[in-house]
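Each in structure tokens, the structures are laid out below.
The numbers here are math on the coordinates, done by the rules we state, and not lab data. The structure presented is a predicted model; accordingly, all values stated were derived computationally and were not measured. Cβ atoms are built from the backbone, for glycine too; each structure is taken alone.
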Structure P
Amino acid sequence: MNIRALKKNKWSRVRIRPVAKRFYGDNGPQLPPVDDTWIMMAYDSSVELRNTATSHGLTLKLDQVHHYTSDPERGASDGILILNTQIQFDAISVWAEPTARPGEALPDAFAGVRNWDRRNDAEYVQSLYRSPEPVQVARPVESSPAAGFLACIGFGLGLGLLIANAPKSRA
């Protein structure tokens, strides 16, 4: 990676790839991804990133950054920072996990989620903890003592008829 080119873009607004993984609260469930804007400050041996939406920040060593590219969709001074790690954060901490390929996210349940609005986070978390709808269980038919008595009589009569009509053996 060209550190001089990166340092020229100090204080740039960047999107990061892979998109950061977010977790609810402290050690809570993973939330859908949000493509946040980060402020990048490049130094001689590191890059500091600060999330503009959450104020989370961390410092990455240069070997954790694959490259910087411009982001004409967002503006002349904006860019995309392709990482060799994936940033992850919860309510109180931020960390980075290495990825298999630059810019490729670690596997998770949200691979197909795009354009998530963080205002939907609370409803999503509530949906994880809702109690399921009660399941209707078929009740067994209650039998009365008379039904049991009639079943025994029927069984006895059937068995008696089978014995009476059985072929007799001659000895």
Structure Q
Amino acid sequence: MASISLNTVIEKFGKMGEKTGWTYITIPFELAEKLYKKDKKSFRVKGTLDQLKIKGVALIPMGEGEYIMPINNEMRKALKKGKGDHLQIKIELDKEEYQLNNDLVECLQDDELASTNFYKLPRSHQNYYSKFVDAAKTDITKSKRIAQILKAMHLNMTYAEMIRSSKSD
């Protein structure tokens, strides 16, 4: 299986639509294409960022031909790094399909409208919501996030809209 290695610098978007404030690294198109040649779509990778093991992390295509890998808060804390810091990455295609959070799936089964709206979403968007639940460190936070998702599904909110509305609450 093909893998790529790269020394890169962690960057952060200023004002960039739904990506505003995201911390990320850039993967040149030529390297990303070694992992996934099919078409210019998002795909998942696994490997290491410095010594941190990752799996199921998305590479997202950008308009200029490059890809980005978002570096979430949990990753930044584990790496003890942020914007401007150097990062050694070694990644390969992750063929394992991401499994939706079981607790979220169970709650959706009990709410027909939320379930209908959730499963209308593209799988990648369903994964955003599920990973939001997965990232909760306590059962209380997990429960709050599931309730937040169910409410968002009733209101036909996107993930970004749900997050923004929770910050204004």
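Compute FRET efficiency 1/(1 + (r/R0)^6) of positions 43 and 83 (r between Cβ atoms, R0 = 25 Å, to 0.05) for each of P, Q and report the one that scores greatest.
Looking at the calculated values, the largest one is P.
When mean projected area of the Cα convex hull in nm² is calculated for each of the structures P, Q, which structure yields the highest value?
Top value of mean projected area of the Cα convex hull in nm², among P, Q, belongs to structure P.
Of the structures labelled P, Q, which one yields -12000 when helix-only ellipticity at 222 nm (-39500 (n - 2.57) for each DSSP H run of 4 or more, over all residues; to 500) is computed from its coordinates?
Q
For structures P, Q, calculate distance in nm of label points 7 Å out along Cα→Cβ at positions 35 and 147 and state which one comes out highest.
Going through P, Q one by one, distance in nm of label points 7 Å out along Cα→Cβ at positions 35 and 147 peaks for structure P.
Out of P, Q, which one gives 0.10 for FRET efficiency 1/(1 + (r/R0)^6) of positions 11 and 123 (r between Cβ atoms, R0 = 25 Å, to 0.05) as computed from the coordinates?
Considering all the candidates, the number was obtained from P.
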